[in-house]
Structure I
Amino acid sequence: MSASGVDVHVETYLDSLLLMAATVRMDGLDGVEWAGAVMASPGGLADLAAAGFTGPELDGLGANDLVLAVRAVDEDVLAGALAAGQEAAFAGRAGASGPAPGSAETPPRSVREAADRLDGADVAVVSVPGPYAALEAHHALSAGLHVLLFSDGVPLEEEIELKRRGAELGLLVMGPGAGTAVLGGTGLGFANALRGQPDHRGAVGVVAAAGTGAQEVSALLSRWGVPVSHVVGVGGRDLSEPVEGCMARLAVRALADDPRTGAVLLVSKPPAPSSAQAVLAECAGVPAVAVFLGLDRMTLPAGVTSAPTLEAGARVAAELTGAVPPPLSGGLRERVAEAAGRLDPARVRVQGLFSGGTLCYEAQLVLERHLGPVHSNEPLRTEHGLPAPAGAHVLLDLGAEEYTRGVPHPMIDLGTRLDLLRRQADDPSLAVVLLDVVLGYGSADDPAGQLAPVCAELTAADGPRIVAYVLGTEDDPQVYSRQRAALEEAGCLVTETNARAAHAAAALALRRPELAECDL
C-alpha cells in the first residue's frame with residue numbers, strides 16, 4: 001500500500017533551480033511514485049492538490065514556504081525520499097548553528113548588499129516566482145548589474161519596462177525565461193563547456209532568442225575548434241513586435257565593441273519582421289549571420305548573411321572568422337539506407353520527443369519540406385497544432401508548460417520522455433522516433449544511459465528506428481563522445497546536428513536515403 005507525506009519548511013524560500021534539484025533527487029529513488037519540491041504559492045498548492053496532497057498541514061501556507069511531497073511504495077521509502085529532498089534542498093546552506101550575526105558569512109538580504117560584498121560582480125541571476133521577478137531585476141539594475149532573468153511568468157509589460165530601463169543604463173536584461181548564457185567563459189543556466197576565448201579578434205559572439213538554439217550553434221562551433229566569445233540569451237519574446245528586439249540590439253552593439261569577437265551569430269525562432277530588421281540594422285559593418293527560423297524574407301544590411309538552419313548558421317559564422325569547419329556527412333545516407341531496409345512497409349509516421357523547443361521547431365521546418373503537415377504543441381506552428389489526426393506526424397516539445405507543471409524540465413529529468421518513448425512500441429504505423437539529447441551544466445548526469453535501454457528495446461526486431469541528435473561538447477560533464485557511443489550501441493542512428501536528424505527521419509519515413517543529405 002502506498003504511503004504519502006509532506007515536509008513543510010515555513011519561511012524557507014528556494015529558487016527554481018534548487019526546487020528542481022530536490023525534486024529530481026527524490027523522484028529518482030526506487031519505490032518513489034511521485035515527488036515534488038514546491039513553494040506554497042497558489043500555483044504550487046494547485047500542483048500538489050492535483051497530485052493528491054491536500055492535508056491540513058498545507059493550510060495557511062504562503063509563497064515563501066517550502067513543501068517537499070512524496071508518494072512512495074511504503075513508509076521506509078517515503079522517509080528516505082523526504083530526507084534526500086532535504087539534503088538536496090539545503091546542501092549549500094550553513095550548518096544548523098549558522099554563522100554569527102553580522103559575520104561575512106551571513107546571507108545577504110538584498111541584491112545590492114550581495115553586489116557590495118562581491119568585488120567586481122557585474123551579473124545577477126534572478127530565479128524567483130514570476131510575480132516577484134521583475135522587482136528583483138529592477139533592484140539588480142539599480143545596483144549596476146546586468147541581469148540573467150531565469151524566471152518565467154513575467155508579464156510582457158514588465159519585460160518591456162525592464163528592458164527599456166536596462167537599455168538606458170547600458171545593462172543587459174537577458175530573459176525572462178533566459179535559460180542559457182555564457183559570459184566571459186562562464187556558463188549560466190543550461191550551458192555547455194565551450195572552447196576558451198582567444199586573445200585576438202577571432203571568436204564568434206552569439207545573440208539568441210532561443211535557448212537550445214544558442215546551445216546548438218555554440219556547441220558546434222566549439223567542437224569545430226572555433227572560439228566563442230560570449231553567448232547572450234535575450235529571452236524568447238525579445239524579438240516580438242512589442243519588445244522590438246531591445247536587448248538583442250544592445251547585445252549586438254556590445255559584441256561589436258568586444259575586441260575578441262570577430263563575427264556575430266543571431267539566432268531566433270520566427271521574430272516579428274520589424275524587430276528582426278531593427279536588430280539587423282545594428283549589424284551594419286559587423287560580420288554577421290542571422291538564423292531567423294521560419295522567417296523567409298528579410299532585408300539584409302551589407303556584410304550580413306542569412307542561413308536556414310542552426311548548422312548552416314554556425315558554419316557561416318565560423319567561416320567569417322577564417323575557420324574551416326570540417327565536413328559532417330559521416331556516411332549518413334548509407335546508415336539511413338541500412339536502417340530503412342529493416343522497416344516494415346506499414347511504418348510511415350514520424351514521432352518527435354524533444355527537450356529543446358528551438359530544436360523541435362527547426363525539425364518541424366525541415367520535416368514539412370519533405371512530409372507535409374507536421375503537428376506539434378510548439379506554439380509557433382499553430383496551423384498544425386494538437387490534437388493531431390490519426391496517422392499524422394507529431395513532434396512534441398516536452399519542455400513546454402503543459403509537460404513541466406510540477407515536474408522538472410526534461411533536460412534534467414527524463415521520466416516523462418521515457419514514459420512516452422515506451423508507449424511508442426504499440427504503434428504499428430510508426431517509422432521513426434526523433435530525439436534530442438542536450439548535454440551541459442544543469443542537464444541530467446547521463447541522459448543517454450537512461451535512454452539507451454528503452455531505445456534498444458523499441459528498435460528490436462521490426463520496431464521503429466530511433467534517430468537521435470546529441471547536443472554537447474567533449475568537455476561537458478556528460479562527455480559528448482560517451483553519450484553518442486551509448487546511443488549508437490543501443491541501435492540508434494545518431495547525427496551531428498539537429499537539422500541532419502530531421503532530414504534523416506524524413507528519409508526513413510519515405511524510404512528515400514538521398515534525402516538524408518538534402519541541402520546541408
Structure II
Amino acid sequence: MLVLRAIFNFYRPRYVLVLVRELKHRQYNFASYAHWFWFTSNYTETSLEKPKLSVADIMLTVLLTVTAAAQLVIGGLIIAGGMQDEIVGGVAFGAAVILLIPIMLGLLTPVYYMLAVLLVGLHPKRLGHGVLCGLLEWQARRLRRKYSFQVVAVAGSVGKTSTKLAVARSLHAAGKQVRFQEGNYNARITVPLVLFGQPLPSLFNLFGWVRVLLRNELTLMHGYTYDIAVLELGTDRPGEMAQFAYLKPDITILTSISPEHMENFGSLDAVAREELTVLEYSKQVLVNASDVAAEYRKQRKLTTYSTTDADCTYYAKALEERSDGQKLQVRHNGKPLLTADTKFLGSQGRKIIVAAVAASHKLGIDTDAIARVIEELQSFSGRMQILQGIKGSTLLDDTYNAAPSSVQAALSVLTSLKAPQRIAVLGSMNELGSFSAEAHRSIGESLQPGEVDLLVTIGAEANTYLAPAAEANGCKVMMFRNPRLAGEYVKSQMKFNAVVLVKGSQNGVFSEEALKPLLADPADSKRLVRQSGYWMKRKHRLLVTK
C-alpha cells in the first residue's frame with residue numbers, strides 16, 4: 001500500500017511544489033533533501049506549514065515546470081514517431097522519457113536552485129520574459145517553415161491597429177482564412193501568440209504558459225488552416241523592430257513616421273531608422289507617402305500609397321464627404337482601380353482604406369470583391385467610430401490613443417463637418433518626452449474659435465500646455481482631470497445636432513469615459529474601448545477625483 005501511495009504522489013500535479021517546499025523546509029541543505037527524496041515513502045510535504053516562496057523559489061518552480069513540459073513534449077513526439085514507424089522502439093522509449101519525469105525533476109531540484117539564485121540577481125522578470133520570447137519565436141519559425149501561408153505586417157508610429165483591422169477584415173470578407181487579433185498584440189512576446197491564436201497569460205502564470213506552449217506544439221503537429229496572418233509590429237525603443245525579422249513578412253505596411261516614445265528615441269530620425277528596419281526583412285513594403293517624409297523614402301525599394309500625392313502607386317481621392325462616411329476613388333498607377341462608399345471619415349479614413357485596398361490588390365484579390373468589402377467595413381472602437389449622442393448629436397469616438405499627427409487628423413475631420421456646434425474634447429498625449437510641451441502647445445495654437453466652438457481638455461499635459469495656447473487664440477476652454485466630469489460638462493453645454501470629437505491617450509487620461517454621459521443609448525458604452533473589468537479597475541482612482 002505504501003508503495004502504491006508513493007507512486008501516486010510521484011505523479012501528482014503538485015509534485016513540483018512538493019519538491020520546492022521540501023528543499024526550502026530543509027533550509028536548502030542538499031544532503032538532507034537528497035536523503036528525503038530517495039528514502040521517503042509518500043512524496044508529500046513533511047511539514048504541515050507551507051512556507052512563503054521567495055523569488056528564487058518561484059524561479060526554481062518555473063525551471064522545473066518548463067523542464068517537465070519539455071520532457072513531456074519530447075516523449076510525446078518520440079511516441080508519435082514510433083507509432084508511425086519513423087523511430088525504431090519509439091513508443092517504449094518515449095513512454096520511458098515521460099515516466100522518468102518525476103525522477104529527473106527530483107535530481108535537478110538542487111541544481112536548478114543554485115541556477116535560480118544566480119538568475120534572481122540578473123532581473124528574473126526580464127530573464128523570464130526573454131526565455132518565453134525565445135521559445136515562442138522558435139515555435140513561430142517552425143510554423144513559417146512547415147506551412148505555406150502569407151504574412152502581412154503593419155508597422156508605423158500611428159494608425160497601425162486600424163490599418164491592421166481593415167486589412168484583416170477585408171481579406172476575410174474576400175474569402176481568405178485570416179489569423180489576426182482585435183487588440184494591439186504588437187510586442188515581442190505577443191506577436192507569436194497571434195500566429196497561434198493564443199491568449200496572453202501573466203508572466204508568472206506557469207501553468208498558463210505551459211498550456212500555451214503545448215497547444216502551439218499541437219498546432220505544429222496537426223496543421224495550420226490559415227491562408228494569411230495579419231500582424232501588428234510595435235516598438236518602444238531602438239532595436240525592437242529588428243526582433244521581428246523571423247516573421248519574413250510577404251508584405252509590410254508602414255503607416256507613418258512621426259514622434260513616438262520620444263523619451264526613448266530622442267529624435268524623429270531615430271524613429272525613422274527604427275521603423276524602416278522592416279525594409280531589411282520584408283519581401284514587399286507599402287509605405288504611406290502622406291505620413292512618411294520623402295527624405296526617408298529616397299533610394300529605397302518600396303511601393304507607395306497616399307491620399308495627397310496622385311503620383312503614388314496607390315492613390316485615394318474623396319469624391320464626396322458626409323458626416324457618416326465618404327465616397328472615394330482609388331487609383332493604381334494613375335488609372336482608376338475602384339470607386340466605393342465607405343463608412344470611414346476624413347483623410348484618416350482614406351489612409352486606412354487605401355492601405356487595405358493596396359494590400360488586397362497585391363495579394364491578388366479581385367477588384368470587384370475589394371470594392372464590395374470596403375463598402376461593408378465598419379469603423380472600429382475608439383478609432384473615429386461614429387456614435388449617436390443625446391440631442392441628435394454626432395459623437396466621433398477617437399479615444400484609442402493620441403499622437404500629434406493623429407490629433408491633427410481627427411481635428412481636420414471635426415472642422416470639415418457642417419454642424420451648429422463643434423466641440424473638441426482632447427486628452428493629453430502620452431510618451432512624448434521632451435517634445436511633449438511643444439507638441440501640446442502646437443495643437444492648441446492650431447485651434448481657431450471659428451472652427452471649434454468649445455474645447456475641453458483632460459489631463460496634466462493638455463491642461464498645462466494645450467489649453468492655454470488655444471485660449472490665447474480666443475477659443476472657449478474648460479479643463480478637467482476627471483474624464484467623466486469633462487463629459488458631464490460637455491453635456492450641459494451641447495446644442496442640438498452638435499458634433500463632438502473625443503480623443504486622448506490611455507494611461508492617466510482615459511478620454512473614452514467622457515463619452516458615456518453623451519451617448520443617446522447608454523448600451524453603446526459597450527462599444528467603447530477599455531471597458532473590461534481590468535481596465536475599469538485601473539480607471540477607478542481617476543474617475544473618483546474631483
Using FRET efficiency 1/(1 + (r/R0)^6) of positions 36 and 508 (r between Cβ atoms, R0 = 41 Å, to 0.05) as the calculated read-out, with 0.60 as its value, let me know the right label among I, II. I
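Say we calculate Kirkwood radius over Cα pairs in Å for every structure; which of I, II gives the highest result? Don't skip to the end; give the middle numbers.
Working: I: 24.0; II: 26.4.
Max of Kirkwood radius over Cα pairs in Å: II.
As an exercise: helix-only ellipticity at 222 nm (-39500 (n - 2.57) for each DSSP H run of 4 or more, over all residues; to 500), calculated from one structure in I, II, equals -14000. Which structure is it?
Of the options listed, only II reproduces it.
Ranked on distance in nm of label points 7 Å out along Cα→Cβ at positions 148 and 276, which label among I, II comes first with the largest value? The partial results should precede the final answer.
Details: I: 2.9; II: 3.6.
For this comparison of distance in nm of label points 7 Å out along Cα→Cβ at positions 148 and 276, the top structure is II.
Rule-based calculations on the coordinates, nothing more; no lab input. Because the structure is predicted, anything quoted here is derived from the model rather than measured. Cβ atoms are built from the backbone, for glycine too; each structure is taken alone.
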